[in-house]
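The data blocks that follow each hold one structure.
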Structure I
């Protein structure tokens, strides 16, 4: 029996932001001849933000290897970064993968796994500064590549990230054809999806909401950063 030529693993955790996962999954699951595995620490059901339940996930321990690992983000990303078993599986699979990737605050989990030291990485704008807790270099770009590490910015940037990966893996012609096939032609009703594009009142409102939870997220990121001493060097 032949084995897939390319294996993609999405590593999920409770209360992730589902679009960080489902957007890229829609694109990357279309890699010709590839196998896509949706995984979690324990397997089974994972409930995402908003109560969406993702079922039949594979236990990470049951996955021997992959070609691409993708870690999505979520408001609980820094909490997941303190889940030592989850982070250990992310690191194990990443060290053997051709591509190490994330969307939004998923890059903080890559950082906690000791994979971003000295590397440029993207993250959601509100939490980008936390990357420095892991020795990473925050980058404002929507999609960032540093060697074999590809990171996307906040939430919807995951779709741009996925098409960047599809081009890398399957070529420009195929990526362009799928862009048309999925009618990916963003035209938002409000062009304020990044801080530099938002009006002052909108930015103040959103930043204020983010500031309320920053102390907890910062404390969790700092604790995860302190645990990096277990890794002698970054891969």
Structure II
């Protein structure tokens, strides 16, 4: 309970709640554990819950009719998300949620937590702000898929990973399938693009890592 209260206090939506309401939110939570790649809820199902990632991380995945996956986003520890039915009764999930790694979630059904949010205007406002941020992110993601090539999207993904690593080399932790899911393509197209980057001396591809050779060139390619 204390761990959950700390997570709630660190989250912008719940941080403004009075102590009594914050304790009530913590008390109403259901805790569930998931193994890596275990599905939490499928696309198209009705799921009227709000959740907070207590440990691990959660992927939101969209699947095409051809069976190709697009990783829309990943929610890390401390983030919250919701089923569409949490706001709109009977609305179906627009994505599948699955554990990116072994994870622990805290869940609240709509009928339990919504009255607390409604009577605390600042918390409700912060939830609206978070929804607007997520909509902006989704718009940018869609824009990239619509107007950028696979090579441009892959260059941006690599640059983000180099930046996160803080160096010029990153281990090949993502499989080709995972990279393809992140840029909305196929493993064959990703593999072709990677070796094109290598031929152009933008990166060096080894069995265990990617090495950044030309950051400016990769930035120009990423758009």
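Summary table below
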| quantity | calculated |
| --- | --- |
| Among I, II, structure where distance in nm of label points 7 Å out along Cα→Cβ at positions 21 and 213 as derived comes to 5.8 | II |
| Given 0.20 for FRET efficiency 1/(1 + (r/R0)^6) of positions 101 and 205 (r between Cβ atoms, R0 = 25 Å, to 0.05), calculated: source structure among I, II | I |
| Among I, II, structure where distance in nm of label points 7 Å out along Cα→Cβ at positions 5 and 29 as derived comes to 1.2 | II |
| Parent structure of the calculated result 57, 45, 35, given that Cα extents along the principal axes in Å is the read-out and I, II the choices | I |
| Which entry (I, II) yields the derived value -11500 for helix-only ellipticity at 222 nm (-39500 (n - 2.57) for each DSSP H run of 4 or more, over all residues; to 500) | I |
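Each value in this text was obtained by applying a stated rule to the coordinates, not by laboratory testing. Note that the coordinates shown come from a computational prediction; the quantities given were computed from them, not determined experimentally. Cβ atoms are built from the backbone, for glycine too; each structure is taken alone.
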